[in-house]
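Take a look at these structures.
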Structure P
Amino acid sequence: MVEGVRSRSRCEELLGGLGDLRTQYGGTLRHPVTFRPGFDDLQYSQSANAITPHTEAPGHDPPPRYLALHCHRQARCGGGHTVLADGHRLVSSLPPALFAEARRREIRFDLAAGTPDAKAAPLWGSAGDGTPILRYSYNVMRDGRLEGPARRSDDLDGIDPFFRELCRRGLELTGREGSAVLVPDDALLIFDNWRMLHSRGGFRDRSRHLTRYWVA
């Protein structure tokens, strides 16, 4: 977390020290994370709903290495926390048979508008240099799409047993070991998207406003 980042230029200067900014869904470098009408029934960045654990853009090849959130105005209602949990802890907890399936079984992760060429990949893989990559989306495994319904997050009836177990374990890890971060105004939160699961608490203050960046 870097505090006192009061301008977009300063934010992007800092991120440039990590790598190049990546184009996001819709072809933009900057995605506004702020409430917009029309997403009340979805887990989506521009809703006010809670969002279940995931890594960002798991269907991209490769996914962005870092995800950054630049906070302009945080929610004043006590909600809207970003919750981070170590995905390597999730993987290391898998029993041998489930771990083998997580390395072998390909999942088509990005089922969102504008991503027709999304990559199908295992939950646990690696980059060309051998760096581990975790690809995880509770919504895709639960509902078959990135922006899943804003239903009870523990409603896992009737889904594939492999997906059900990974969803259950992701929720448990986040609840047990996740760190809830309320990013202050004028602060920049950066984390390793190849490793960390992130989720979000719901909020009522619809003036909450952050900008999301993907960094290669």
Structure Q
Amino acid sequence: MSSLGQPVGLPGEADRARTLFGPVMGLVAVTVGCAALGAYVARNAGGASWFIAWIAALGCLIGLNVANARGNHTLALVLLLAFGALLGVSVGATLDYYVQNDPAAVRQAFTATACFVGALGAVGFMIRRDLAFLYRFLFFALLALLVFGLVQVFVRIPGGDTIWALLGLVVFGGYTVVDFNRLRRAGRDEVIPLAAGIFLDVFNVFLFFLQLFGRN
């Protein structure tokens, strides 16, 4: 025992967070790579393929959380990579359009995403207070964002696309802060779900920036 009454060698919160940071971000990077591969493969896909891929990705996200909770980390990892690839497939045609017609927007969105997630992630990671209580508020904010997007389909609101993208950045910026804050006190069994959450933050932030920077 140490003089403070804690067992010698027991890692503190900061040490545990640093230990998990590498594996989590490594999985995020690999999942981003799978998404890029999926987008490339599906660059010429059309019709309802994007929707099918999106539904399948949602199934993988649910499945990986269930598998991880049951201790089947191998299956959870496979589903994480499939999740990334399928989300890439769902936006493959859209990304190809921008690459072909507005490549500057893709570069700007990539740079802005890296800076945005890096800055907010650092803020969330440095905050010692547990911000998990914000997940509930962010969930309802996400529902409101989805409703606004649905209204946009039927009612044309002046500047609505820009407003929707900016609100999306606020919502997923909040998720980014909370997810990185969660990393401070997560256990090793939470690595895969955390990687999925942070990847989803990065994925959506990129798409919102792409919409803002794209000319069309």
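If you rank structures P, Q by mean count of other Cβ atoms within 10 Å over residues 53-60, which sits at the top with the largest value?
Working: P: 23.1; Q: 17.8.
Across P, Q, mean count of other Cβ atoms within 10 Å over residues 53-60 peaks for P.
When distance in nm of label points 7 Å out along Cα→Cβ at positions 157 and 173 is calculated for each of the structures P, Q, which structure yields the highest value?
On the way: P: 2.8; Q: 1.8.
Comparing P, Q, the top value of distance in nm of label points 7 Å out along Cα→Cβ at positions 157 and 173 belongs to P.
Could you figure out which one of P, Q the value 0.94 for Rg/Rh (Cα atoms, Kirkwood Rh) was computed from?
Going through each structure in turn, the value belongs to P.
Taking mean count of other Cβ atoms within 10 Å over residues 21-28 for each of P, Q, which is largest?
Checked P, Q; max of mean count of other Cβ atoms within 10 Å over residues 21-28 sits with Q.
If Rg/Rh (Cα atoms, Kirkwood Rh), for residues 109-188 alone comes out at 1.07 when worked out from the coordinates, which of P, Q was used?
Numbers: P: 1.02; Q: 1.07.
Clearly, the read-out refers to Q.
One of P, Q was used to calculate helix-only ellipticity at 222 nm (-39500 (n - 2.57) for each DSSP H run of 4 or more, over all residues; to 500), giving -27000; which?
Here the read-out was taken from Q.
Relative contact order in percent (Cα under 8 Å, 6 or more apart) was computed and gave 30; which structure, P, Q, did it come from?
On the way: P: 44; Q: 30.
Of the options listed, only Q reproduces it.
Only the coordinates and a few stated rules stand behind these numbers; no lab work does. Predicted model, so just to flag it, every value in this text is computed and none were measured. Cβ atoms are built from the backbone, for glycine too; each structure is taken alone.
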